[in-house]
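What follows is a set of structures for review.
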Structure P
């Protein structure tokens, strides 16, 4: 077919509000002898392509941007084992979400909310949910919880795992997202673990006299309490409350994440209570899934620390053990990654990620995906 050349002063489309229809066809139907600059729509790829003189190339298309709110909690640290051990620190907590009913400030360590995460659709993003740390046994601190992550591959937003509580005497507790509490002893005691800035608080100091009790694990919202004989001795630090996922959807019949309190509040990342030498001096875990510390009974056995709650990043309770190698610290609770978005869908590309029952949830005009374990790649489309 002969070509007809048309100049722009012959065709005027300025008064037309429709679209210009390009030549189109499958890849197999490309012209056999194209000219440099030829444009066509490839119906196999649904992309407009141009011939550059040697090859067909797709015209560059920018994927649309989308904004994601997040709450990321690391795994809680394990409580210390053996004598009057410190509570495990909660996982670090970072969030961009702040709504009516949320705590102020909403992020861990007394920080303000962070910037909403913005990404192009069809971009691979990492999600990792930190596991809880193991409770300590004879002559062992609790281990730190695992880090939780979300974001661009290689440049993720990271919430550190909580620090493990210490087990005895002069042994120092572990630093973490929130720090572990140090153990109590009759004369000396170790140093509590520090919290990660803008994620959580330090653990409490163990008591270096009677009554013998450890310090509570730090929480995302408050320091762990020192051991001693005050009403709050050895208590775990409170976490942070958030309504990125509503009370109803966060509850045990739905996602089963966070700690539901008072019919309206959902708390995350509470520190574990410490171990205590005597009943009546037992500690209270922090709001947000911390585990209760053990306390001695008469006669033995000597109670172990209680596990932190999975899906909260709560720290494990410290052991109360008294003689021999008695007493095991509670395990830390696993962390959680919660993503809230609108106008797009989330797809799991690869990995072993596990979402909560019934996830994703509908919250008004938003969708909320809740990841409770595993590691993998997701993208928004």
Structure Q
């Protein structure tokens, strides 16, 4: 895998026997012990993930808030210092540039965490749109690492190493300048698994030290290192989107089912007119959940049919490790999106039966 980028935790992964793959130009662990075992560890105890391939972009200056308000669909003014916001950056036609998380560090200082596959594209887009504003945009992706600890035991494990009481941090809140095993970090109560958990942002040179201290503290409590395979099955069960699957430049947040993060009444932002028009005119397609009623595992990109007519495509599909069922998410024409609707999934040379179900496959257990 020549020419692939590596996170500062690469050597730690190889020592643990991780199977490494190419993900968005990064050499990343897909699994260690196995996807099912890692998935179950997060649902039952805790898992630790390297997410240092994600990007971090800082916005500083008098117009930082107004610049972000124009860039994203959610209301940045609604968050105070040490609070976070999930949102979308959209193109003028409503398609998604990326889904991001915005941290308010100070009144005029923010950090946006962006997807690894979109770092260059996102930063170029941000800088182009920021031209009229008095704001400095700094790419910090090459300086910072990100470690996620997720699962019911996450707070107990991490509390052994930090000089703050994590029970005081609410969901989508963070503390900066906290010590974790003597290393200065920013710790947020957030994650991508449907479980309670934390993400630790720290300097690259401190990443391996903190990773190993976390494993030492958590192994007896069931903590397992987890790869991108379990990360995807976990986020899918919790109905959390993946850019390139449920979101893309060709899929709007409304079609994806995330209209709660689009604040059309907050004032103007890029894509507002298109999204407002789409809402007023009504969707012509949307993403639904489905369950296979015949035996077969749906996969990303498979056609969805009704009476031999293609009516959509699978965005994500798996045999759910928690539910032990073959389920998926699919973009379908609006006329086939009602609960209980029978559809077909083209799996290799056969069309197998499925039915539309609610998307809340797994009940999230975040701390409120």
Structure R
């Protein structure tokens, strides 16, 4: 490649939907939506067959079903997705210790120290994933994280795009500004409103055009459009957040019912946190009213924790304070997000040494199944 670094961005193809199609052959080739099946939820994942109808992740389920009425809706199975993800990440670690996970289904790998060509490594990883899980992944190969991420999205599914370090600008210049990671829909619309449709046009745009809109971020925006990115692949940042949320079949206003739902969500989020061997330093509660007004409340916690009781207690307090400000509010959605993540090995010595109820429950569930044991408040 001729660059100083060799970075891969590996992105599983329609991950949740592909797992469902693999596990149930009857779904192969069918328009599959993973998400709430009651019509009030959102799309968690969409198979490529249903994307032809304009269905995308994070779209309201009602909108998705209006676009593709014959779509097959499947409830998410997070434990199964985490299991497959663990197998995929194990493959990554066969190649390099420099793995930075962005979610269950994508990661950056720094393979600079490997003597093999980066493209050859990418082919091997794709083959191992297919052999091990039956799924496909798309890979971008470049000399930095930004360009590798853009490249991985250009030839989906089962794609491989290699960008030589000497041809980065040539590669980027013809691409839509919407291809720039992190730009967002609104910022993309503002760029296009300036008459800039491609990354090349954005890169060459004068400050006089960009600064009135983007101010002090102008230089950074131009750098990204030019493919400049010196960020390292950081294994310590192996997740941005871990969360769990649900859209209710009917709006809920009863504080006791909301507390029970929130406790269940805290348990699910902590299960996922412990499965990734992480601890959280910030707890966030997401609240959506019946009129779609959305609010968040958060609190830092020190030391970082993965203890369900602590997370549930703080989440409950945050919700209680919000309900006091909005008496009688009817809620359609609640969520718990755990942020400020660090490896669980960084927990305090006392917390590591004492046996926890969470660990006991985890062990029983691993042996006898997810529903073998449940916390009392979550039983209905």
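Using distance in nm of label points 7 Å out along Cα→Cβ at positions 246 and 318 as the calculated read-out, with 1.8 as its value, let me know the right label among P, Q, R.
Clearly, the read-out refers to R.
Upon calculation of P(r) over Cα pairs in 20 Å bins from 0, in percent from the atomic coordinates, which of the structures P, Q, R produces 24, 56, 19, 0?
On the way: P: 31, 38, 17, 10, 3, 0; Q: 28, 58, 13, 0; R: 24, 56, 19, 0.
The correct label is R.
Looking at structures P, Q, R, which one was distance in nm of label points 7 Å out along Cα→Cβ at positions 22 and 286 calculated from, given that it came out as 3.8?
Working: P: 5.6; Q: 3.8; R: 2.5.
The read-out comes from structure Q.
Where does the value 0 come from, among P, Q, R, when helix-only ellipticity at 222 nm (-39500 (n - 2.57) for each DSSP H run of 4 or more, over all residues; to 500) is the thing being computed?
P
Taken together, the values in this text are just the output of simple stated rules run on the coordinates, not laboratory data. From a predicted model like this one, the values you see are computed outputs, not experimental measurements. Cβ atoms are built from the backbone, for glycine too; each structure is taken alone.
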